[in-house]
Structures are given as C-alpha cells and as structure tokens.
Structure P
Amino acid sequence: MSLTEVRPTTADESPAPTRDELLDRVRAIGPLVREQARAGDARRGLTDEVVEAIKSAGLFRILQPRRWGGMELDLATFYLVQLELSKYDMSAGWVHGVVGVHAWQAGIFDDRAARDIWGADPSVLIASSYMPAAKLTAVEGGFRASGRWRFSSGCQHADWFFLGGLLAPDEEGQVRPGTLLFPKTDVKILDTWDVAGLQGTGSHDVVVEDAFVPDYRIHRHIDGFRCASPGNAVNTGWLYRVPFFQAFLRAVSTASIGTLSAMTDAFIDYGSGKVGAFGGKTREDPVAQLAVAEARAAVDEMTALMLRNMQRLRECAERREIPPIEERLLYKLQASEVANRCAILGARLYRCTGGSGAFNDHPFARMLANLNVGRQHVVNQYEQWGANYGACLMGRGNEDLAL
C-alpha cells in the first residue's frame with residue numbers, strides 16, 4: 001500500500017484550543033496531579049487517574065497530526081504545557097513531555113505506522129527507549145527483533161513503543177541508529193524502576209523477544225536529522241520539518257524548569273514567616289534572599305530562551321530551511337544545561353529551608369530529589385555537548401547527529 005492510499009479515519013476537524021486554553025486545562029487538573037503525586041511515587045508509575053486526566057485534557061495530543069486526531073500545534077506551546085504541569089508534579093510533567101513528543105515522531109514515520117497506532121483510537125500513547133539495544137535479523141519485509149531497553153518512562157500506560165536499534169548499512173555504507181515501532185503485545189515490562197527521585201515516571205526496563213517489525217515501522221534517525229522523513233510526504237505542515245532531535249531535546253529538561261518554579265513559590269511561602277532555631281527570620285537572611293531571587297530569575301531566563309529557540313526552529317521550518325549545524329549544537333547545549341542549573345539552584349533553596357525543610361510535610365526534599373534524578377538523563381549531560389560545541393567553534397568538524 002502506498003502512502004497516498006492510507007486514509008486517516010480519526011481526523012479532528014474541530015478548532016484546536018489556544019495556548020492559554022491548554023494552560024488553563026493544566027491548572028484545572030493540577031490539584032489532582034499534586035494530590036496523586038506521592039501515590040505515583042509509591043507505585044513507581046503515575047496513577048491511572050492522573051494519566052486519564054492528562055489524556056482527557058488533550059495534553060498528549062498537542063503535537064499529534066490533525067489528520068490522526070491531534071491538535072498539530074507548536075513546540076513552544078507543548079513545552080509551556082509541560083512546564084506548567086511540572087509545577088504540580090515533576091513526574092507527571094516528565095511523562096507528559098516524553099510520551100507527548102512521541103506523537104510528533106509518529107508524524108514523521110511512514111503513514112502506515114500512524115494508522116497502526118491511531119487508526120482506531122487517537123488517544124493511544126507511545127512510550128520509548130532510544131537505547132540502540134535491538135538485535136536485528138533481516139527477513140523478508142522487515143526484521144526480527146529482540147532486546148532489552150532501560151528507562152521507558154510511562155510504559156505502564158502505553159499501547160505502542162518506540163525502541164532503538166542500529167540499522168543495516170544505508171546507501172552511504174553507514175550503520176546508523178533508528179527507531180522501531182512495537183505494539184505492547186510484543187513488549188514485556190520488567191519492574192526495575194527503584195530510584196531516588198522521579199519514581200512516578202515508571203521508567204522501567206522493557207524486553208522484546210523475537211518480534212517481527214515491518215519496514216514501514218522503522219524510522220531512520222538520519223532522515224530526521226536531514227528533515228526528510230517518510231511522514232513528510234503526508235504531514236506537510238512546518239511542524240514536522242523541525243530536525244528530529246531539536247524537537248526532542250527539551251522533553252527531558254523542561255520539567256526541571258517547572259519544578260524549580262514551584263519550589264521557588266513554595267520557598268517564598270515557607271520562608272516569609274519562618275523563624276529559625278536561633279530566632280533569625282528567613283526573609284531577612286541575605287543568603288536566602290539571593291537564593292530565591294536567582295532561582296526566580298533563572299526560571300524566567302530559561303523559559304525565555306526555550307521560547308526563542310522554538311520560535312527560531314519554527315521560522316526555519318516554515319521557510320523549508322534546515323538550521324545550521326552550529327546553531328543546532330548551541331540549542332542542544334542550552335537545552336541540556338537546564339537540568340543541571342535547576343538542580344543546583346534547587347539545592348541552594350533546600351539548604352535555606354533548614355532542618356524543618358527536610359520533613360515530608362514540605363515538598364522541598366522530594367522536589368530536589370526529582371531535580372537531581374532528572375539531571376542524570378544522558379541528554380542532560382551538558383559537559384559532553386558543550387565540549388563538542390566549543391570544539392566545533394574552534395574549527396573541528398561535528399560528528400554528533402543527535403541534533
């Protein structure tokens with residue numbers, strides 16, 4: 001079947017909500033998300049009630065093609081929604097970002113893959129792990145695949161999985177990474193997510209044993225790097241012409257901004273009336289004053305920078321231009337630095353809460369643990385990406401295609 005023969009059956013013709021309307025939806029479900037946060041930690045995965053609330057608000061479908069029941073809005077709106085949701089629970093914001101951005105990648109797959117995912121139900125979710133762990137054997141029409149992948153956030157709530165592997169040599173003779181699409185019937189979830197923070201993301205290991213993957217359920221990352229993926233033949237809007245990894249990088253750092261923002265607000269409420277063990281008032285402590293000021297300013301700065309970069313990517317895509325490599329390197333560094341900055345600033349706020357701030361009837365220790373674990377994600381290891389950017393500025397060629 002050719003791409004032109006694949007016809008969506010779930011296209012949504014109703015007007016898409018505005019950015020403000022979507023943010024209002026987040027605030028409407030926010031109290032439930034906050035109330036269920038510790039229950040999600042305990043079960044090491046978001047509660048069904050929270051996932052259903054996010055789905056019912058349409059927040060997972062912001063980047064999903066309209067022809068497959070999505071909103072097909074912009075990346076800036078998607079990441080502002082993730083930021084806002086993370087103010088109520090970083091795990092919920094993390095899962096929204098990571099799972100929600102998969103709807104964008106599904107839009108650049110061969111359109112037959114989108115029909116498999118959404119043909120019957122446009123609310124279906126996709127989890128992932130992009131580790132190139134697949135062991136592949138070429139067969140007629142595709143591959144037999146086996147493997148074990150770590151860190152599959154939101155996997156308990158997914159019906160489909162994007163899992164990474166190294167594909168057969170391409171036309172240039174290069175073995176390159178790609179994403180393979182599996183139904184949940186091919187995937188076994190292993191209960192492995194026993195961690196110090198972000199417990200609610202449910203980022204367990206997943207296993208596939210000798211499953212068939214047809215050719216059309218494979219996306220080559222180099223196609224996304226070149227902004228020339230199979231789905232571009234049918235999803236022709238600017239959104240799906242953004243470079244693959246540029247659309248993805250912020251999914252694992254933006255939740256940190258929302259959490260630092262919430263931690264700052266909580267500290268202001270806490271510190272404004274707190275008197276320490278020796279009689280000093282937190283609001284009169286210059287160390288606390290500076291910590292809260294710098295945290296608030298950093299949230300503003302990092303949010304503004306994210307919006308600027310998303311706007312620039314949009315402008316390039318609308319003009320059918322591919323952003324220069326040096327610019328993409330800069331954006332990757334700026335996205336990856338976010339989690340580290342938030343963790344450092346969060347630690348400073350936490351220290352200023354004193355011994356009382358360590359109790360679980362306050363949110364500070366949990367928020368800091370979440371920030372620290374979020375910083376551990378491989379994409380947030382900014383030192384490596386910064387060194388590569390600096391080397392390229394000084395004349396060395398770039399070898400990183402995850403841009």
Structure Q
Amino acid sequence: MSTSLLYHGLSVRGYRYLKTEYVKDGVVFHIKKSEGKVKCVSCGSREVIKFGGIRRRVKTLPIGFRLVWLEMHLHRIKCKECGWLGLEPLKLSEPKKSWTRALGRYILGMLKHMTIKSVAGHLRMSWDTVKDIHKWALKKRFKNRPLKHLRYLGVDEVAVRKGHRYLTIVLDLESGAVVWVKEGRDKGSLEEFIKRLKRSGAKIKGIAMDMWPPYMSVVLNHYPSSVLVFDHYHVISDYNRTLDALRNQEARVAPVRDKRVYKGMRYLLLRGAEKLESNENGKAKLSELLKLNESLNVAYILKEELREFWSCGDIKEGREYLDNWLKKAWGSGIELLTKFANRLSSHRSGLLNYFKHHITTAKVEGVNNKIKTLKRMAYGFRDMEYFKLRIYALHEATYALIG
C-alpha cells in the first residue's frame with residue numbers, strides 16, 4: 001500500500017508503511033518512523049543509535065464503517081551528542097492517549113452537530129472515552145480565555161442542584177458566548193472574574209443584571225455606577241412577587257362570601273394585559289376581582305404602567321416617567337407597594353442606565369434555559385468541571401442539547 005494514502009487520508013506524516021493487518025473489527029496499519037526522521041528528544045540531534053523497541057496501537061480515523069488502528073513500531077534510541085537514552089516520541093497522538101490527534105479533531109467536529117452518545121455509537125467507542133476527548137480539548141481551549149475585547153456583559157445565576165446550589169454565569173452580550181462560570185452566587189463567585197477583567201484592560205461599557213446585592217457590590221467596587229443596568233425582566237418579576245403577596249394578603253382578610261373571587265387569580269393578575277385579549281372569560285374574572293378590591297386594582301394598574309417604563313424614548317423621558325410612577329406608588333398608601341417603590345428608588349441610576357446602553361439579560365436567560373436542558377437530558381453531571389466546560393461551548397452547539 002502507498003504511504004500517500006496514510007498521508008492524505010489519515011494525516012500520518014513522517015512515517016513509512018510496513019504492512020496491513022486485518023482484524024475482526026477493522027484494519028491495522030503498521031508504520032515506522034521514516035529513515036532520517038528519528039532524532040534526540042533532548043538536543044534534537046539526528047546522531048542517534050537505535051536499539052530494540054516496542055509497538056503501540058492507537059485508534060485513528062475510520063474508513064467507511066471499518067475501524068482503523070495504527071500500530072507504530074517505536075525505537076529505543078541513544079543520542080551520541082548528549083547521551084540521552086529513551087523511547088522515541090510518538091507524534092501522532094497525545095501522551096498516554098489511545099487515539100490519534102486526527103481522530104480527536106474528527107470527534108470534536110462531530111460533537112458540534114451530534115451528541116456524545118451518537119458519536120460514541122458511530123465510532124464504536126465508549127461514552128467515557130469520547131467525553132474525555134471532549135473535556136481534554138475544552139480544557140485546552142478555554143484555559144486562557146481572552147477578555148480584552150469585552151464591552152457589554154450579562155450576569156445571572158442558574159440553579160443546577162437541589163438545595164439552592166447555583167452557578168454564576170457571565171455572558172458576552174455581543175457574541176452570545178459564556179465567558180465565566182463559577183459555583184455559587186455570592187460575592188466570591190463574581191469577584192475573581194471582575195478582577196481578571198480589570199487586569200485584561202477590557203473597556204466595559206455596560207453590565208446587565210438583576211438587583212442581587214452581592215453582584216451589585218462587586219461591580220460597584222471596581223466600576224462606576226454608570227455601567228450597571230438593571231434588567232427589566234427581573235424588575236417586573238420582583239414587582240409580580242409583590243403583587244402576588246398583596247393578593248394573598250387581601251384574600252386572607254376578605255369576607256367569606258368574596259373569597260371565591262380570589263381563587264385561581266394569580267395567573268390572570270401577573271400576566272400582561274395584552275396576553276389576555278383573546279381570553280374573554282379570564283378578562284371577566286379579573287375585572288370582577290379588580291372592581292371588588294381597590295388595592296389590587298391600584299397595584300395592577302401600576303404593574304402595567306411600570307412595564308411601559310422601558311418604552312420611553314430617552315433617559316430624560318425615562319427619568320420623568322419613573323419619578324411619576326414612584327409618586328403614585330408612594331401615594332397609594334399600600335405598604336407592600338411603598339416598600340417596593342423605596343427599593344426601586346434606591347436603584348434608579350441602574351434603571352435609567354438602560355437608556356444609555358439598551359442591554360438586558362434576555363440572552364443570559366436563554367443560555368440558562370439551555371443549561372437546564374443540558375443538565376436535565378444528561379440526568380445531571382457528576383463531573384462539575386466538564387459541565388462548566390460544556391457551558392463555555394454552548395453557543396457553538398447546533399443540535400438538541402443532550403448528554
């Protein structure tokens with residue numbers, strides 16, 4: 001067989017063909033280092049003495065449905081120049097690996113379009129071997145991620161285990177790539193990244209997040225308040241929790257004859273008004289409740305008005321709109337709304353910064369959903385390091401996220 005096939009088909013360079021061996025599962029090509037290619041590992045001299053040797057078999061690219069191995073005949077060598085004594089290096093595979101670099105590249109290319117299970121089945125390899133190849137490549141690739149190009153970031157947490165176990169996720173809002181994953185959602189889970197970001201010299205313009213105090217304090221310790229943008233999805237979610245608490249409070253003190261009106265109303269109260277347009281029965285029930293309870297009626301109207309805040313044309317209009325909304329909330333006389341308005345007022349700069357940067361954590365929420373799917377379909381990850389590495393590569397996956 002011509003050595004050209006090994007060179008062009010299997011990316012074998014610097015070796016000569018010896019023979020072909022046919023085994024039950026495929027084909028084994030025996031190869032040997034070309035004359036003149038053997039050199040000292042220590043000093044690079046080609047003045048070496050070859051004596052004895054061993055054979056080493058590694059898996060390489062398949063040919064059709066046939067599995068292929070390379071069996072390399074390796075020499076023990078002694079250098080005449082420096083006296084180094086040892087086994088000639090194996091250039092086709094990584095140290096202590098049973099697969100060639102060419103097969104590794106092939107597997108990584110397939111993993112962008114297929115799952116580990118599918119790749120392992122196609123190549124008749126174990127799931128663990130394919131996973132180890134993927135993990136090794138991801139570690140090598142993401143070991144030193146560049147940060148200097150970053151301008152707009154999104155920060156959020158995602159629950160990965162029961163018992164309030166979280167991961168802090170930082171996303172590049174321009175490329176959609178995850179640039180930081182750390183266990184926990186306290187100051188320490190973000191502090192290390194922010195310090196690296198500062199050292200990299202990145203010109204950060206905006207960071208979108210919710211109003212979680214540990215994240216806020218870390219960012220404000222290193223950047224001016226002008227970069228902090230509070231995400232409207234989380235603000236509305238916070239308000240909805242306040243509105244639901246008010247519903248429960250009012251239902252507890254309502255007369256017995258009216259309690260039925262409060263039942264099953266959580267969904268209708270918290271949904272946007274536009275999503276109830278086609279639900280005539282739902283609109284009728286909501287209208288009955290709001291006519292019955294003035295406090296809920298005021299809180300519901302304020303919810304819809306707060307949602308319109310992010311539709312303001314510029315920061316000046318936004319400031320006037322927010323001030324007017326806060327006055328209404330404070331003037332409502334409803335304790336829960338007053339507390340929420342106080343909190344919102346203390347974070348007004350982060351709210352108004354939206355009109356400078358127009359960024360949200362919507363992309364981060366999308367990534368969080370992918371992470372949950374990845375975890376659920378893989379029945380959880382026992383290897384947390386590999387799980388985090390998979391998250392870094394999420395934006396490249398073009399297939400359904402399964403383990």
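None of the figures in this text is laboratory data; all of them are computed from the coordinates on show. Source: prediction; values computed, not measured. Cβ atoms are built from the backbone, for glycine too; each structure is taken alone.
Could you figure out which one of P, Q the value 0.50 for FRET efficiency 1/(1 + (r/R0)^6) of positions 114 and 210 (r between Cβ atoms, R0 = 35 Å, to 0.05) was computed from?
Q
For the read-out P(r) over Cα pairs in 20 Å bins from 0, in percent, a value of 27, 58, 14, 1 was computed from one structure; give its label from P, Q.
Answer by label: P.
The value 0.65 for FRET efficiency 1/(1 + (r/R0)^6) of positions 66 and 330 (r between Cβ atoms, R0 = 35 Å, to 0.05) was derived from one model only; which of P, Q is it? Don't jump to the answer; show the numbers that get you there.
On the way: P: 0.65; Q: 0.00.
That value comes from structure P.
Where does the value 0.60 come from, among P, Q, when FRET efficiency 1/(1 + (r/R0)^6) of positions 90 and 322 (r between Cβ atoms, R0 = 35 Å, to 0.05) is the thing being computed?
P
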